[in-house]
Structure P
Amino acid sequence: MMDFTRIRVLLLDGSGKQTLAMLRGLKEIGCHVTVLCATKLDTCYLSNKPDRKILNDKVIVRDEKAYQELLSLVKTGDFDVVMPVGELGTNFVTDHEEELKKYVKLACAPREVYIRAFNKQTTFDQAMRSGVPCSYTRRSDQNIADFLLHCRFPIIIKPRQGLGSIGFHKFETEDEFRSRLADSSFNVDDYVVQEFVTFENRISANLFLDQNGNICTAYAVNALRWFPIDAGAGVLSETVDAHDVIKYAGKLLHDLGWKGFAQVAFMVDKYTGGPKLLEINGRIPASIKMAYMCGFNISRQMLEMIYDEPVIQYPENTKFGLYIRHFDTDLAWFFKSRDRFRAKPSWFSWKNTKEVIYSKDDPKPFWGHLFQRVFRYKSIMRRKKH
C-alpha cells in the first residue's frame with residue numbers, strides 16, 4: 001500500500017478545468033501538491049486546495065525558455081512527480097521526458113505512446129487494422145485520388161494533430177473539395193479525410209490502462225449538447241450504459257500500447273445505430289470530474305502506475321444518469337441553439353448534475369474562469385471557427 005502523503009507533486013496546466021479535478025484527487029489521497037500557474041486568474045491559483053502555488057508566466061508559451069524554467073524547478077529536489085494535464089502541456093513534458101526523468105517521475109503516458117494517439121491519422125490507421133468501426137477514412141498510404149474514387153460525399157477534414165474542432169471542415173460535394181485541393185496553401189496530407197457521419201449521439205469511453213495494459217477504470221458518457229453546435233466539444237454529458245463502445249475503445253488502446261488515462265470518442269450512426277470512431281484524446285479531458293463522480297480516483301491510479309505499484313481496479317461504471325456540465329460553453333449553446341427551450345434534459349435543470357469547475361467548498365475558480373470566458377468570448381469563437 002503506497003504512502004501518498006510522502007509524495008510531492010508539481011501539477012502543471014494550472015488554468016485548466018481538468019487540472020482542478022486532478023488537484024482534488026491528489027489532495028484526497030494526501031499528496032503535497034504545488035500548482036504551476038501563469039496568471040492569478042488561473043483556476044488552480046484561485047483554488048484553496050493547493051499546498052503551494054508558483055506563478056510563472058514564462059511556462060505558458062512552452063518554448064525553450066519554458067523548458068528551462070521547468071527544468072530549474074525539478075532540479076531543486078522539491079518534487080517527486082511532475083503531472084501535466086492538458087494536451088499541450090502533456091505534449092511539452094513528454095517531448096523533454098528523457099531529461100526530466102533524471103529528476104522526477106512523469107505522471108503521463110510515455111512519449112512514444114502519447115504521440116501515436118495525438119496523431120489522428122495514426123489512430124485511424126490502427127483502428128482499421130484492429131477492426132474498430134469507423135467511417136470510410138483515407139489511409140496514410142492511400143493517395144487522395146483513390147480515396148475520392150471510393151468515398152461518398154459529404155466528407156470532412158480535420159487536422160491530423162490539433163485540438164477540439166479547430167480546423168474541422170465539411171465538404172458537401174466533390175467539386176467543393178477539389179476547389180480546396182487546388183488552393184496552393186492547402187496541404188491535404190496535414191488532414192484526416194473521411195466520410196461524414198450523420199449522428200445523433202456522441203459517446204465517449206473513458207479508460208485507464210495500467211502499466212501492464214489492464215483496464216482499471218471504465219465509464220462511458222453521452223454528449224447531449226455540444227458547442228460549437230455543428231461539431232464542437234461536449235457541454236453537457238451523461239453517464240450511460242455502453243459496454244460495446246468500452247470494448248472497442250479498450251481494444252484500440254491495447255493495440256496502441258496505451259498506458260494511463262484516455263478518452264475514446266465514438267459517433268452513433270443515425271442510420272445504422274452502430275458506433276464509429278471519432279478520435280482519441282490522449283490526455284486528461286476537461287470533464288474528468290465525471291470520473292470522481294463515479295467513484296474513480298484517476299490521480300491515485302496515475303501515481304500507482306508510474307511507481308510501478310499495483311493499480312487499484314474499479315469495476316465498470318454502473319452509475320448511469322449522472323450529468324457533468326460546462327456552464328460557460330453551455331451558456332453559449334443556449335444563446336445560439338434553436339432548441340434552447342426544447343432540449344432534454346431542460347437547460348434549466350440541475351438534477352443529478354455537477355458543474356465541471358464549481359464546488360461549494362472552493363467556489364473562486366468557477367467565478368474566475370467564467371469572468372475570463374465572457375470577456376474573451378469573441379477571440380475564443382474566432383479560434384474555434386471552422
Structure Q
Amino acid sequence: MTPALGAIVLSAIVLSACSSPGGTGAAPSPSTSGLAAVPLATSFAGQTGTWATLAMGHLDEPLNTFWQLFYLSGSSSTWELATPPGVASNGGLVVSLGPSATVTAGFEPTLDLRFSPLAQSTDQGSTWGPGVLPGGLAPVPDSLAASDGHQYLALLRTGGGDVVANNGDLAEWKRVASTATLIADPSTSACDVEALTAVSFGPNGEELVGAACARGPEVGIFGSVAGAWQPIGPSVPGPEGPTQVLRLVGTPAGTTALVSAGEGRARRLVALWSSDGLKSWSVSASLPLGRGSLTSTGVTATGGLIVTVRGADGSASASAISPSGGPWRPLTPPPAGTSVVVGGPDGVFDALIADQSNLDVDTLGSGGWHRTQTLNVPIQYGSSG
C-alpha cells in the first residue's frame with residue numbers, strides 16, 4: 001500500500017468512526033473478569049495458504065509491542081509479512097478468513113482509540129481496503145467472522161459482548177445480539193450465559209455465537225433461526241462445571257469449536273466438530289489443562305485444532321487433534337519462546353518464534369524442530385507514544 005493510499009484509509013476510518021453510532025467502545029463488563037483468557041496468538045490454514053498472528057517487538061513494553069500478521073502461500077515454503085499498514089497494532093490483531101480467501105483484519109483498540117479499524121484484502125495481503133466498527137473488538141480470536149454471502153459478524157467488547165452484523169459494507173453495522181439479550185432469552189437458561197466469546201457463520205449462512213456458561217455440561221453455542229436464538233451446542237462429558245467457547249470457526253468441512261470445561265485443576269479442553277449442517281456434533285476426548293494456560297490456538301485446513309500450553313512450571317507443550325477421530329496427539333515440545341505452532345495443509349508443523357524484530361521459523365521433522373527461516377520485521381519502536 002502506498003503512503004497516499006494509507007492516508008486515505010486512515011481518513012476513511014476516522015470519518016466513519018465519527019459518524020457511527022455507539023462508537024465509544026466501552027471497556028468489557030466486569031462480569032467477564034472471571035473468564036478464562038483466550039490468547040490472540042492464532043493460526044488458520046485455508047484453501048490457498050496459512051495465516052498467523054503474533055506479538056513482536058519489546059513484549060515487556062506495551063507501547064513497543066506490535067502485533068503482526070504473516071502469510072504462508074500453499075505454493076511456497078517461506079512465510080511473508082502481511083500486516084495491514086497505517087494503524088498501530090499495539091492492542092492486538094484479530095483475523096477472519098472468508099470462504100473466498102478474502103482476509104479481514106481487525107485492530108484491537110489501544111491508547112485513546114475507542115473503536116476498531118478494519119482492513120480487508122482479496123490478494124493475500126498485497127493490498128488492503130478500509131473498514132471500521134462502531135466500537136472496540138472483544139479481545140478474543142474469533143471476534144470477526146465472514147460468510148459465503150459476503151456478510152460479516154463482529155463481537156464488540158461493549159456490555160460484556162455486543163454482536164453486530166452487515167451485508168458487505170464494512171462501515172455500516174447493526175446490532176443483532178448481546179450478552180444481555182441472550183441472558184434474558186429463556187432458551188439459554190440451561191447455559192446461564194455469562195458473556196459472549198466468539199462469532200461465526202454456519203454452513204448455510206446461519207449467524208452463530210459462542211458463550212461462556214456458568215454451568216455445564218451444555219456448551220454455549222447458539223444459532224439464529226428465523227430471527228430467534230436457539231441452543232445448538234452439545235453436552236461435554238466429564239464432571240459438570242462451567243464451559244467456555246474459546247474458538248468457533250467455519251471450515252470447508254463444517255464447523256469447528258474449542259471449548260474449556262470445568263475449573264481449577266479439573267479444567268480441560270474439548271474439541272467439537274459438526275459436518276452435517278449443525279444437526280449433530282462429534283465430541284473429542286478431553287485434554288487436561290489443569291493449572292496450565294493456553295498460549296496459542298490454531299485451526300488446520302481440515303478443521304483440526306492445535307493448542308500450545310504453558311504449564312504451571314513454565315514448560316511449553318503442544319497438542320493437535322483431527323476431526324477424523326482419535327485422541328489429542330502430543331507434539332515434540334516446541335522451541336523456547338514459541339509464539340504459535342501452525343499446522344499447514346501438507347501436515348507439516350511450523351513453530352513461529354518472535355525474537356524482538358526477527359521472526360524465526362522452526363519446522364518439525366525427523367529428530368525434532370529445525371530452523372528453516374528467519375524473517376526481519378521492520379518495527380517502528382517508539383511510534384505509539
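With respect to FRET efficiency 1/(1 + (r/R0)^6) of positions 223 and 295 (r between Cβ atoms, R0 = 25 Å, to 0.05), the largest value across structures P, Q is given by P. A value of 1.8 for distance in nm of label points 7 Å out along Cα→Cβ at positions 79 and 343, calculated from one of P, Q, originates in structure Q. State the single structure among P, Q that was used to calculate distance in nm of label points 7 Å out along Cα→Cβ at positions 127 and 351, giving 3.4. Computed on structure P. If you line up P, Q by distance in nm of label points 7 Å out along Cα→Cβ at positions 143 and 287, the top spot, with the largest value, goes to P. One of P, Q was used to compute mean count of other Cβ atoms within 10 Å over residues 47-54, and the result was 16.4. Which label is that? The read-out comes from structure P. Tell me which structure, out of P, Q, gives 13 once relative contact order in percent (Cα under 8 Å, 6 or more apart) is calculated. Structure of origin is Q. Among candidates P, Q, the computation of semi-axes √(5λ) of the Cα gyration tensor in Å that gave 33, 24, 22 used structure P. Have a look at P, Q and say which one yields -9500 for helix-only ellipticity at 222 nm (-39500 (n - 2.57) for each DSSP H run of 4 or more, over all residues; to 500), as calculated. That value comes from structure P. Comparing mean count of other Cβ atoms within 10 Å over residues 255-262 across structures P, Q, the highest value is found for Q.
Bear in mind these aren't lab numbers, they're just calculated from the coordinates by the rules spelled out. Here the structure is a predicted model, which is why all the values come from computation and not from measurement. Cβ atoms are built from the backbone, for glycine too; each structure is taken alone.
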